[in-house]
Structure I
């Protein structure tokens, strides 16, 4: 399978992964007349999707966690946020704990957990899907750093709830399509404190999980909020969540912009380490992340077009490419391992 822009659907393409809307299947895997649904998908804010065609039938794109786990997480976090918006002063955290445990279990048994941390999201459900994905990324990173299962669970719970304070901010500010005024931005900056205060009343949420909610916008150089903490004064869980939060936000489609390619988000985080993010954590994490996930269409420095087929672990910028078109636009079918041809680089990402 491969990843394409929804606007580029062609008649010979088959849907490789089911598309859901409000927990219901909108289009099932295997749909062949996919082009008929293009306008509807774009209307729903689905800008990318996985397809299978003659170029990508032999390319595997493994899911980081089960799709059922991801859907359950989205449903539970939406239910949780809706309750808080309606004024509930306490939460039944059992469902939340169950879904975080499911994510933790999925990731513990996934050997390739860091290869593809990008998940497709619709722009309309961004808030809930972002919460789930930040939890997934944090647990994945924590696993790589050697955290035990209890630590992974507390990390994942805090990451799942990191934006809970936004439910206590007026929706007209949260959902404003244009730029925020300085006054509105100051209100938004209250969400870590609001979320922390709310969770202080819920004894079933660990203090380590609460600290992520409180501190995920702190930055290494002290430029973050709400307390302007620096360096090691920021708990490592919160330093991880800061990386995961920004990485997922940048690699997600939004109403006002398209998602960044993974490599561009990784480059931003690398360039901002020591200033915004923990350099030592970034240095440990990024070599394990796929800058060009399987199924990504790319252009090479020699003018050839291809699709990323396989990763070379530890060399995130040197994957194996399935070549589908040469520099004259002629169709070809061969494989090129960029680890063996260091003079050739990826110059452009199509999807």
Structure II
């Protein structure tokens, strides 16, 4: 099997097509604003690197704002357990302190052979020596948002993987409604696949029905109540939405999208130089509509980074329970989720 070659720049599509055909490189640098592509590349790298290895012993995930070079290097220098290779992933590498980023330079030049280090972030200062060293020593995968003209092609490709074929007018409407955020587009397509039988030809009317049935207003009100830590209002709105006929899994998916977009807007509010972005500039960077960004900005200040991170953990647990692990009624699972989301974190 070929070994992935460092010091090369590639696209997410090329990376995903090749990663299972090569031995992973010692260091990968995934950079860009498209969260779906960043997550997809990391998931593929994790699957390729760990294979059947014990993940609990051979995978470490840290976040740049909460970590430092010493912790990262300790993980990298740990030997794999019952496996030939381990994976260390550092998300938000752009939020790692400059001193720690500088300390990683020596490691990426001479990395541990049994460790694959994945560095993930939106953008690094290209003028810094540390960034230049990382880009020269790693396989760089550029995960920039797709251009508007490329979204229809992505819709066709992803639709085919879940057994859907959509009329061109439907694709145009979906593209217009969802913008360039791939998680949002994927969410809508996944919902469509749950309503239609496999290998169905979806029409414009199907897309119109899908978009008309959104419970965005209710989800926005639930998130507003959660942000205020108003548990009573959040529970009442959530229960009213379910009683109105909203499927629990779909409501959870909408909440997931809301919190994911809040995270994206919060993390992109300032550029790499610390300059605060205007709503229009933020919308362009995030791949969302200006209207959507302005709506999210009214909520984003209600949640700390730790709030949002805790929210994703609670949502993942609720998703597992709704899909059958625990045997609890869906309304009880969602009640527990709202209660967890309304708790204030102790660390700002």
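Descriptive notes on the structure:
- For 16.8 (mean count of other Cβ atoms within 10 Å over residues 96-103, calculated) the corresponding structure among I, II: II
- Source structure (of I, II) for mean count of other Cβ atoms within 10 Å over residues 72-79, computed value 20.1: I
- Label whose coordinates, when volume of the Cα convex hull per residue in Å³, for residues 88-247 alone is calculated, return 126 (choices I, II): I
- The maximum of distance in nm of label points 7 Å out along Cα→Cβ at positions 160 and 208 over structures I, II, that is, the highest value, falls on II.
- Parent structure of the calculated result 1.00, given that FRET efficiency 1/(1 + (r/R0)^6) of positions 152 and 176 (r between Cβ atoms, R0 = 30 Å, to 0.05) is the read-out and I, II the choices: II
- Which of I, II yields 4.7 [distance in nm of label points 7 Å out along Cα→Cβ at positions 80 and 304, calculated]: I
- helix-only ellipticity at 222 nm (-39500 (n - 2.57) for each DSSP H run of 4 or more, over all residues; to 500) derived as -17500 - corresponding label from I, II: II
- When distance in nm of label points 7 Å out along Cα→Cβ at positions 104 and 312 is calculated for each of the structures I, II, the largest result comes from I.
Each value in this text was obtained by applying a stated rule to the coordinates, not by laboratory testing. What you see is a predicted model, and the numbers here were worked out from it, not measured in a lab. Cβ atoms are built from the backbone, for glycine too; each structure is taken alone.
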